[in-house]
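Chemist: Next come the structures, one after another.
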Structure P
Amino acid sequence: MPDAISPDGNYPVFAVVLAAGDSSRFGSTKQLQTIDGISLVERAARLAHSVCGDSTLLVTGHDSAAVARSAGEAARFIIVNDHYADGMSSSIAAATSALAHTAGAILLILADQPLITTGHLRTMLNSWSGSENEIVATSFADTSGPPVLFPSGAFPVLTRLTGDQGARSVLRDERFIVRTIQFEDAAVDIDAPEDLEQLS
């Protein structure tokens, strides 16, 4: 399918798959673990490509070469976050910096949320007005989080993120309007081997 285009028609929406973490709680590189014969990172990369086409960026870090290979051809662009040990924020900042002059928005997708669907991501894209200060987040389990669409107006804030809290602080930033799309299956993520076993 063609790349997702921002409503103003000028810049594409890039899907960004975050797969750089060292999986310390899992005990091995969880991005390489499989469900129905497909690795978590390949599943996420395929999902990203299904909604944003070639405007798809994979962020690797820990076990970078193996994760990139496992993602397959769906990940059209790849960057390595050498500071992945600093937390998820460093991957978000690296991806945003790489796309700051290319994208109208970025759609952040985590490799360890295996129940996210193409339909949900398309609903998010279709719900975004195109405003530079409107964020579209996923609502689940009485909270809001990823997948999240961040418009270009949030890029300066995203590039300065630090720590392991991801972009939660940006969702609370009063400079932005946050629209939420409910999708309870986003609450399912893979942190430990037993999480994976429950889905197998």
Structure Q
Amino acid sequence: MDNVQTFLPPIESPKGFMMKLVYFLTKKQFGKVLTPVKVFAARMPVAFGKFGAKIYELDKKLIIPKELVFLIRHQVARINVCEFCMDIGRYKALKELMPEEKFNAIHEYQSSSYFSDAERAALDYATELTKDKKINPETFSRLKKYFTEREICEIVYLIATEHIPNLTNIGLNIHSDMFCDISKRYIAKY
């Protein structure tokens, strides 16, 4: 959003073949090397990057609808106010042809006609777990009305794994790479 400096300076010229390859591939995919790659990944052993890639690969094995995956990850990023994650998540969701109106209405998911009761239950669960770090039994009961045990575990997985990049980016003062408009109206007010 703002042109804020990261706590560690971005590494523009990486060392090592693997990191040079990562820079090349992210630039090819996104038109630029992503800030988390230049600030965090460039300083870490390659295995840490592989961990992030593994999460991406595991997301492909989920059985819940892809749109719900985007919504849950985005809701967690909004609550945590991870501007980079909101930006890249929105970019990916819209690229996957998710309706922009629905994505824009996430801050009012509880009353918006864009969201089903099942989506509301999942987003309530994600909101409560992210904010409170615990779940009210009534919230879980509502979730269980719409989702199988496997799907519930997938929702928990999404919430937990979204916290990793959120806290990494927040901890290093990494903000939006400006792929999308993530103006303050899209950030959760909790």
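Chemist: Once mean count of other Cβ atoms within 10 Å over residues 90-97 is calculated for all of P, Q, which comes out largest? Display every interim value, and only then the final one.
Modeler: On the way: P: 23.0; Q: 15.5.
When mean count of other Cβ atoms within 10 Å over residues 90-97 is calculated for P, Q, structure P comes out on top.
Chemist: Any idea which of P, Q comes out highest on Cα Rg over 2.2 N^0.38 Å?
Modeler: Numbers: P: 0.93; Q: 1.05.
Largest calculated value belongs to Q.
Chemist: Computing mean projected area of the Cα convex hull in nm², for residues 66-137 alone for each of P, Q, which one ends up highest? Mind dumping the intermediate values first?
Modeler: Numbers: P: 6.0; Q: 4.7.
Ranking P, Q on mean projected area of the Cα convex hull in nm², for residues 66-137 alone, first place is P.
Chemist: Moving on to the next point. Upon calculation of relative contact order in percent (Cα under 8 Å, 6 or more apart) from the atomic coordinates, which of the structures P, Q produces 24?
Modeler: Working: P: 24; Q: 36.
So the calculation was done on P.
Chemist: With helix-only ellipticity at 222 nm (-39500 (n - 2.57) for each DSSP H run of 4 or more, over all residues; to 500) coming out at -19000, pick the structure among P, Q it was computed from. Working shown, then result.
Modeler: Details: P: -8000; Q: -19000.
Source structure for this number: Q.
Chemist: P, Q: which one has distance in nm of label points 7 Å out along Cα→Cβ at positions 18 and 42, as calculated, at 2.5? Display every interim value, and only then the final one.
Modeler: Details: P: 2.5; Q: 1.8.
Of the options listed, only P reproduces it.
Chemist: Now for a different question. Of the structures labelled P, Q, which one yields 3.4 when distance in nm of label points 7 Å out along Cα→Cβ at positions 34 and 170 is computed from its coordinates?
Modeler: Numbers: P: 3.4; Q: 1.8.
Value 3.4 for distance in nm of label points 7 Å out along Cα→Cβ at positions 34 and 170 corresponds to P out of P, Q.
Chemist: Could you figure out which one of P, Q the value 3.6 for distance in nm of label points 7 Å out along Cα→Cβ at positions 50 and 178 was computed from? Write out the running numbers ahead of the final one.
Modeler: On the way: P: 2.7; Q: 3.6.
Checking each candidate, the match is Q.
Chemist: Supply the structure label, taken from P, Q, corresponding to distance in nm of label points 7 Å out along Cα→Cβ at positions 26 and 58 with the calculated value 1.3. Display every interim value, and only then the final one.
Modeler: Numbers: P: 1.3; Q: 2.1.
Source structure for this number: P.
FYI, it's all coordinate maths here, none of it is from the lab. This structure is a prediction, so every number in the text was calculated from the model and none was measured. Cβ atoms are built from the backbone, for glycine too; each structure is taken alone.
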